[in-house]
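Engineer: Next up: some structures, all given as structure tokens.
Every number here is computed from the coordinates shown, using simple stated rules; none is lab data. Predicted model only: the values in this text are computed from it and were never measured. Cβ atoms are built from the backbone, for glycine too; each structure is taken alone.
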Structure P
Amino acid sequence: MKKVLVTGMAGMIGSAFARHMADKYELSALDVQEVKGVPSHVADIGDLEAIQPAFEGIDAVVHLAYILPDDNFTLDDLWRVNIGGTYNVYEAARRAGVKQVVNASSGTVVMNHLWDEPYKAIIESRYDDVPATWPLLTTDIPYRPNMLYACCKVWNETMARFYADLHDITSVCVRFGRVWAEDRPMTSERMSKGASVSIWTSQRDAARGIACGIDNPPAEKYVAVNILSSSKWGIMDMEYSKEKIGYEPMDSADDFA
């Protein structure tokens, strides 16, 4: 089994990955707290020297450790964890000779495209205004981040490309949709019903997307792929995800309609 180090395993997606893939890989965790049942290296991702020992003897890294948009944070926190932490992970991997990283990105890096039609009609549940077909958002469209967190994810993908080109580290940047703790599409003041079903990713599909990135590294060293569950109102392309890493969703937002 591959030895896989997961940063941020104590988080929701990290926990889901460990739960669904514990028998598939030899897992270890890098987190600010010990992860029960998994060999853990406790350190701050913002401290390169402190995290370095966790990377020794590792075959692949899954980088999930980030400050999330719903957390209380300062700009300094974002810089230390999301920006500096991503650099530290890639630099620690380079030093340790790790040649494979699956890097958690986010659909939020292009989410402001949703203010354009017909995506705007979909997320606002104005389905009568939606044409019979619509162009899906691919991972080669221009970045249009919708929050500071998303700007950090743009850096995330750029750092992955940099280390692929200069240091021969294969990276799969997985752009997750919205993953909920309740493991179903949810609505809130910030999330309409139309948006929730069109960008939902189940915890199982998030875990499978990571596993596909580990098991099917691309020949071109760097790719960014969308990882979402299926939906009749889906707006993100996943044919490229299937082509590059063999990902196909198992779950569907339509089951909760």
Structure Q
Amino acid sequence: MNNFPCPWRLIDTGPLAGPANMAVDEALLNSFDPAGSLPVLRFYGWEPPAFSLGKFQVADEVLDLARCREAGIPVVRRVTGGGVIYHAAELTYSIVCAQRHIPDATSVKGAFRTLCGFLLLAYEQLGLDASFAVDRHTGQGRLGERTPFCFAGKEEYDILVGGRKLGGNAQRRVREKVFQHGSIPLGNGLAMALPFLRERPAGVEEGTVSLAELGVTLPVDELKEMLVGAFRESLGVGYEVGGLTATEAGLARVLERDKYQNEGWNREGTAP
């Protein structure tokens, strides 16, 4: 696996609670040194299912928080923008790298095309006719329109199958660092999510799709292997399997306790 320059770290933390997942993502980002750290590809799941809000959303305007509490569904806030997502039957990835690690990184759109390319390749290998929204846009409907619910809108580099959105991705830049994470829906969680939204998005059932609905029911471990292979091929990189460093794990624990379990951050977006 070391025949490529600058191998990536491959980390699989498995399913974690929402606050822990967001804390690990931020710990990886904050610990990353763009001048010397190896870039990171992380996979994770969500247990129990949770909502994640975009960084700039007003929680009460988007979700019925009282109903979420009654149902025991955690609500966390991401460090990336975009609309709220319900994470249940889902595999999630995150990427932390420097601009120098990827081509076209100076352009946000170029970085999206590059970093989402492995998803497109993996879906094609699964026999799906997948494409970026911008590559099949006919002019009908608007790309990039902000929506409270992530899956109700389509961004240029969202992946579509049969015109329906398959997952979603969000990116953040911190100086020379590039952070991106995204959802890979294994099954359709809309029926569970919609009752907790303040407003029901029009046409969301017809506009979204999951892998199971497309006939893809691979065990999640096999899907991860396929995604890793597609990532390696798409970016032309090698990887080293490992875990969090002691520094990253320690920072994640602090962030989980002080930030992502803090209602001030999750509800209002204010720093603890």
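Engineer: Comparing distance in nm of label points 7 Å out along Cα→Cβ at positions 131 and 243 across P, Q, which structure shows the greatest value?
Structural biologist: Q
Engineer: One of P, Q was used to calculate Kirkwood radius over Cα pairs in Å, giving 18.4; which?
Structural biologist: On the way: P: 18.4; Q: 18.9.
Answer by label: P.
Engineer: Compute percent of Cα pairs over 15 Å apart, for residues 115-194 alone for each of P, Q and report the one that scores greatest.
Structural biologist: Once percent of Cα pairs over 15 Å apart, for residues 115-194 alone is worked out for each structure, P has the highest.
Engineer: OK, next. If relative contact order in percent (Cα under 8 Å, 6 or more apart) is computed to be 18, which of P, Q is the source?
Structural biologist: On the way: P: 18; Q: 28.
Attributed to the structure labelled P.
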